[in-house]
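As structure tokens, here come the structures.
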Structure P
């Protein structure tokens, strides 16, 4: 075999590995949504709502967060987020409050009911994480966070080049 054939073989192997990795990530994301929503079924909370409550319960957002900033944090479009927020507001989990810095703007804030729902969900969340992360050491989790962070940053760069929302 010559050097050109070695490179071709290497490129083919790398492409196959990249495809398998992307597909596995796709599978995991779909299963996270499916199993996460099922785990919190008795609380009537989807994984999207779980993520929103988890963000809003942070002390950092106690006074609320702008919809655009929440969308950026969750890496979803404002349009996608809007319907979910409306349903959560109807259920009393969140509220829209006037931004003290700009009376024309609204901030999304968790309500007392939302905080209680978050608290009530903790047993199921803890069990879900224990099952989902079974077999992974803390060191494994730290490495996964690092590599998933790199992937997220790379996807974000692609999104920006493609003209996606910030």
Structure Q
């Protein structure tokens, strides 16, 4: 099995633990925006994480055309799971396209006109570390709302 496919499988397992945790939250708490997190909610952070995969791995790296997504369009953890199933497909396509070509570059022009190049390896690394950064924030928000999170580290059970 390809190394990065295996790595993403670990990420999906950890994400599943987080989804199970989120299912213990009340629906109101899942979408509750906290001032202490700049108005973000767990749902909003989940959408933000998914959008990072969409923007970097689909739109920029594979030149796919995808519609914008708003956090308000997803109201439950089950809907979020469905949304992440689409992300899994995007990641699988990206990993297949760049397998063995991790130094290939993707040219990106930002809204301000700035142009940059990123390797496929950088793109994959950026998106997965970004998810783990926000996973920590999601767990912290849950704690602030009074929920005790499970261990969501990469530990084989």
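Consider the structures P, Q: one of them gives 2.8 for distance in nm of label points 7 Å out along Cα→Cβ at positions 66 and 90 as calculated from the coordinates. Say which. Computing distance in nm of label points 7 Å out along Cα→Cβ at positions 66 and 90 on every structure in P, Q gives 2.8 only for P. With distance in nm of label points 7 Å out along Cα→Cβ at positions 58 and 98 derived from the coordinates and found to be 1.6, which of P, Q does the value describe? Derived from Q, not from the others.
Suppose P(r) over Cα pairs in 5 Å bins from 0, in percent works out to 2, 8, 18, 20, 19, 14, 11, 6, 2, 0; of P, Q, which structure was it derived from? Going label by label, the one that fits is Q.
Structures compared: P, Q; top value of distance in nm of label points 7 Å out along Cα→Cβ at positions 10 and 130, i.e. the largest, recorded for P.
For which of P, Q does Cα Rg over 2.2 N^0.38 Å, for residues 42-137 alone, calculated from the coordinates, equal 1.15?
Going through each structure in turn, the value belongs to P.
The value -23000 for helix-only ellipticity at 222 nm (-39500 (n - 2.57) for each DSSP H run of 4 or more, over all residues; to 500) was derived from one model only; which of P, Q is it? Considering all the candidates, the number was obtained from P.
From which structure (P, Q) was percent of Cα pairs over 17 Å apart, for residues 82-121 alone calculated, if the value obtained is 34? The read-out was computed on structure P.
For distance in nm of label points 7 Å out along Cα→Cβ at positions 74 and 114, which of the structures P, Q scores highest? Before the final figure, lay out the partial values.
Details: P: 1.0; Q: 2.7.
Between P, Q, the highest calculated value is found for Q.
For which of the structures P, Q does the calculation of relative contact order in percent (Cα under 8 Å, 6 or more apart) return 29? Of the options listed, only Q reproduces it.
Only the coordinates and a few stated rules stand behind these numbers; no lab work does. Because the structure is a prediction, the values reported are computed rather than measured. Cβ atoms are built from the backbone, for glycine too; each structure is taken alone.
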